[in-house]
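See the structures that follow.
Every number here is computed from the coordinates shown, using simple stated rules; none is lab data. Note that the coordinates shown come from a computational prediction; the quantities given were computed from them, not determined experimentally. Cβ atoms are built from the backbone, for glycine too; each structure is taken alone.
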Structure 1
Amino acid sequence: MDYYDKVREAADAVRSEIRDVPQIGIVLGSGLGDFAGTLADAVTMPYGDLPHWPVSRVIGHDGKLVIGTVRGRTVAALAGRCHMYEGHGGPTVTFAIRALGLLGVRTMILTNAAGGVNTGFSQGALMIIDDHINLMGTNPLVGANDDRFGPRFPDMSEVYSARLRRIADKAGRAIGLRLPRGIYVALLGPSYETPAEIRYLRTIGADAVGMSTVPEAIVARHMGMEVLGVSCITNMAAGVLPKPLDHAEVMATARRIRGQFSALVENIVEQL
């Protein structure tokens, strides 16, 4: 069975469990998975129960697909993702995005926990991604292209939809939340960056840094989906503050702002 057939089988398995096909997908980053629990009339499918679906082993990633409604809209929420630093290749890391695309999702909201490179950011801020820089050392589209997914050379001049960014700005204003914009840079990980690397990233225009999202965004655009990216600045990057970095701090900050995060995503979904 080739990769496309495996993705198709997974999408068909999801379709057999639900009544309404979602057109909106949401990937929930580290510590943000609680949003999946707010969906109404939800159907929950652990990744391990779906054919060929990869399972993340990272703390803060529950590993389940939840399909339900948010303010009357059917949404597919991925509570957890796989990362390249776990040893996975591009096709594995982006399998869930491919499956949701074949299921019928046309709008993808990608969220993550990120380190703040921009010294003007505060811990707990929610940043709308304007664009990204891929420093992971690879691309999820490397290898033979399957035209059933998308073209060999997809355009990346507007990875993150200007229309969706305007909707996010409006949704933020509706709940009294100012949303900074910025450039997200993805590195392979799993070690955090050094202070010298953060100075370099700031010099080339990065505002936030993380270890995910970019492969998913590339694949979503490859399949013709409209993409919105939201980074939760869960910690300031190395060298910004005089203290070491810790995944527990990332999780704690994500938990602290989950109310704001949920309100923002709900308002975005409502306006789509």
Structure 2
Amino acid sequence: MPVIRDPAVAGLFYPQIKSTLSSEVDDLLLRAPTNRFTGLLRGLICPHAGYMYSGLTAAAGYKLLKDTAYEAIVIVGPSHREYFDSISVYPGDAYKTPLGDVSVHEGIRSALVAFDKKIALSDAGHHAEHSVEVQLPFLQRVFKTLSFVPIVMGDQRREYCELLARALDQACHGHNVLLVASSDLSHYHPQSVAVRLDRSVIDEVEQYDPARLMSKLEEEQVEACGGGPMVAVMHAARKLGAGQSKVLSYCNSGDVTGEKDAVVGYLSAAFIQEQ
């Protein structure tokens, strides 16, 4: 019998009813800002908050996928609820959302876990974690068919970010794969402070400098709950051919709610292989 992960945050972060979810995602994709570029999209940074807060920013990234096709999508998220000293790749057959099941790409998953013992075939960090799950409805509405690899980083230290980047390079070599880093930015600062902190992250994304971003994270100059996934995907996308970075959208929760005393920042960005 297939092992399928049930949704953990349907009805909380996004609608639980299939028709409502489809309509909301389609509306976000329609209203999201349109960004144009030439080349091949190799990676994205997308936020992972409730759709009412970060959905439009996430949609700015997923809107770029119209009329594209990929063999697999690799989603790298942080572990919000538990710590474990490894990088966890889901061992089951699929993730379920109200829009249906999304199957795991066995070939790329196997190559990743064979790369190093710190990349483990494990459900650690997957059951209650939202950072990977909330990306899927966007992908399900963009693509008719979809296969993916769900990865959760239990530890986001530099060593693990660089290890995962090397593993992704090797596992995805020769495959047409899109990498997605799931991350929000600063958390619960006054809006003026949040914008300053987030601008410092955006600077390194714009400059396509994952090493400098990692240093800022280590020195606690900036905040990003998925900073490790961002760094790993930036490195890996470059190894797979991306040489250009483009910031697509930025906002914070205060822009949505009007409550600016304690906000959360959201970013979407693309990593592009020039043709």
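Taking distance in nm of label points 7 Å out along Cα→Cβ at positions 150 and 166 from the coordinates of each of 1, 2, which one would give 2.8? Structure of origin is 2.
Please state which of the structures 1, 2 yields 3.5 when distance in nm of label points 7 Å out along Cα→Cβ at positions 70 and 262 is computed from it.
Details: 1: 1.2; 2: 3.5.
Label of the originating structure: 2.
Look at distance in nm of label points 7 Å out along Cα→Cβ at positions 22 and 206 for each of 1, 2: the largest one is in 2.
Structures 1, 2 were shown, and FRET efficiency 1/(1 + (r/R0)^6) of positions 6 and 38 (r between Cβ atoms, R0 = 35 Å, to 0.05) at 0.30 was computed from 2. For which of the structures 1, 2 does the calculation of helix-only ellipticity at 222 nm (-39500 (n - 2.57) for each DSSP H run of 4 or more, over all residues; to 500) return -9000? The correct label is 1.
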